[in-house]
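The structures considered in this document are given below.
Values in this text are rule-based calculations from the coordinates and carry no lab data. Everything numeric in this text was worked out from a predicted model, so none of it was measured. Cβ atoms are built from the backbone, for glycine too; each structure is taken alone.
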Structure P
Amino acid sequence: MNPLDNIYVVLVGTLYTGNVGSACRAMANMGIRHLRLAAPNLQNSWDEGERMAVHATDVMNAREEFASFEEAVADCIAVVGTTAREGLYRQHVKAPRDCAADILALASQGKVAIVFGREDKGLLNEEVAQCTHLVRIPVDEGYTSINLSQAVLITCYELFTASGRYEPPHEKAPPAVQAQKMQLMKNWANMLCGIGFMKPEQTDHFMQGFHRVFSRGVFSRDDAALMLGVARQALWAADKAKNANPVKEGDNG
């Protein structure tokens, strides 16, 4: 089974439907579909939530609501609380990336709650005390406050990444063999001589630079200057050829 199917995002005491909608969008981005609201204290209508959810309104509309934190996590085998604060019960926090694999391992066995606290004061100490795991998103010490939906996105992203479900695109063509590369170098050298970038007796010197560029890419200022020089010379040669052979009226008719 997909362990992400057993991840339940629990928002405790949420104040604004816009944050709920944004959290739903973040969840949908990362393949997590289960949302629970624990003792919500919503201050505005669901119109804002629907607007912020964009194409994740199905996640929002399928939400479950519970009267308390305890009820919202009662059927979960693990309760992962998120906290930005230090102090009581919070000494064993880990970054989401450091515990994502462990959370997914638990989710392969049963429901796991990922709990986010109120926008204004986070989780209460008594709620933190009931969590089996605690995570804290690493941030700069100068400003530690994170928007609720941002925290949901970052945490869900780490779980999604750890799940291995994302497969980066691969190059369609196989790697070039050495013979093809050397033919490229030969043709490139002939072209450079043809446009006047270099003289035949300078081939060995200049081609060492192009070997380096083709093997590692344009990396240094010297690499960039070399390739820019080719571009300028190619444009000059093209303009020269065009001026030497102007198109006469009727030539294309």
Structure Q
Amino acid sequence: MLFPGRRLVAIYGHPGDSNLGVLGEQSVDEAVERARSVAAGYNGIGGEPVIPTFEIITTVASSEPGPDGDYSLESSLDHVRPWVDAAADAGFYVVLDLQPGYTDFLTQARRYEELLVQPHVGLALDPEWRLAPGERHLRDIGQVSVDEVNRVASWLARLTRRHELPQKLLLLHQFRLDMIPDRGEIRPHPELALVVQMDGLGSQDVKLETWRAVTAAGPEGVRFGWKNFYDEDTPLRSPADTAALQPSPVYVSYQ
């Protein structure tokens, strides 16, 4: 089982792009050292082992439709693979984050099956960037249906089972309840550790209000994560205060 017994602490971003999070602000080797340093802030808090993590924006929401018209730029396997390999060598976990625009999460997830069959690689769905017809990124907040989440979860569970992999992380980003309507109807799978991450930003009072709303409901077996923003949070929450949240987040990322 992935949880309980460990806490994942991630740096988030897109390789080679400093505008999309801290992960892309340096080379892959330097990012290994940065992730290790960030995660070390949680050592000794709560008693569980802390696993440094890369959360890689693998498909990037775009203001332009692109050749396929989906307003999402899909990274090549060759672009992402060096980061996945470096994480494996360092003993890190990796989360592949999808921002699909007009396409669906499962279609994009299948593109990265070659990486997802590795035991240290999980998957994140970011409904903010899942557009309905006529919507646009940064103007509209997207959402994903529970049926679409269940299709992804079933596929990822089968993949995990077929390759006899350890339990795999399925992370759902959420800062508004309508981003995942009927979230309580997500079907659990023993092959997956389901985590909902509250990834809102701003003042701590606002973030805590959102945290209480997001953590108030299921589905069965769900655990929760928290996101810290270096530039947008006022003030930035310390590792001790982050871990002290109730429920204590099993996944923490930094952007």
Structure R
Amino acid sequence: MIETGLAGRVVIVTGAAAGIGQATAQRFLVEGCRVACWDVTDGGGGGDCMRQKVDVTDASRVEAALGEVMSKWGRIDVLVNNAGILRDGLLVKQKDGVVTAMSDEAFDAVLNVNLRGVFVCTRAVVPRMIAGGGGVILNATSVVGLYGNFGQTNYVASKAGVIGMTKTWARELGRHNIRVNAVAPGLIATDILKSMPEGTLAAMSQHTPLRRLGKPEEIANAYVWLASEAASFVTGAVLSVDGGLVPGT
């Protein structure tokens, strides 16, 4: 195994209760990190894993949770902004003479979690990283944030926004020895996809040159590499982990 230099680092992973977030938290634990797992579910944990109930859109709760992490471990080295939601739908749909449209609520909900949540958590963590001499911020975007996707106006907007913030923060925070990168997953076999009909999943897989869905662990590996000393000169990058997928082709 490649030496990552991550042993003893303090890592926060948002949306850590399931899927990619859960796999990412577990992967950092394997590397010997101390991991704070944030999600909207109840807390728990122990030892090198602290589970906290955190709504990433709630700035006061984020600050309180950070205070708990600092009290326990004294520093924050890595933030993985993984939390996200979906509320898919066409911008405008017309069927049988009836016109419907994406609601304000659906648009705002996705932007609030997927974009504002990344802003809130990063804004809170950066002063602690500066005081600690540096750190790494890793943001979850998506291949659809690069290419667009049918029926995902809100989700695409949020993920494209994350890419913009990633590149901006890389410029602003490099002077403080803080690296900022994003990971853009393709079709990953999480619970959301597993609930789809088998035929639909098979058809989706055929859009990927590798002819399969990705695994949450493969995204977790990308996060660990970007956080490691092996990527010490990488900042402002968007790493696609997608099996070669280009949506809509």
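To which of P, Q, R does the computed value -14500 (helix-only ellipticity at 222 nm (-39500 (n - 2.57) for each DSSP H run of 4 or more, over all residues; to 500)) belong? Can you show the working numbers first?
On the way: P: -14500; Q: -8000; R: -12500.
The value was obtained from structure P.
Ranked by distance in nm of label points 7 Å out along Cα→Cβ at positions 31 and 103, structures P, Q, R are topped by R, which has the highest value.
Starting from the value 5.0: which structure in P, Q, R was distance in nm of label points 7 Å out along Cα→Cβ at positions 63 and 231 calculated from?
Values: P: 5.0; Q: 1.5; R: 3.0.
For distance in nm of label points 7 Å out along Cα→Cβ at positions 63 and 231, the value 5.0 is produced by structure P.
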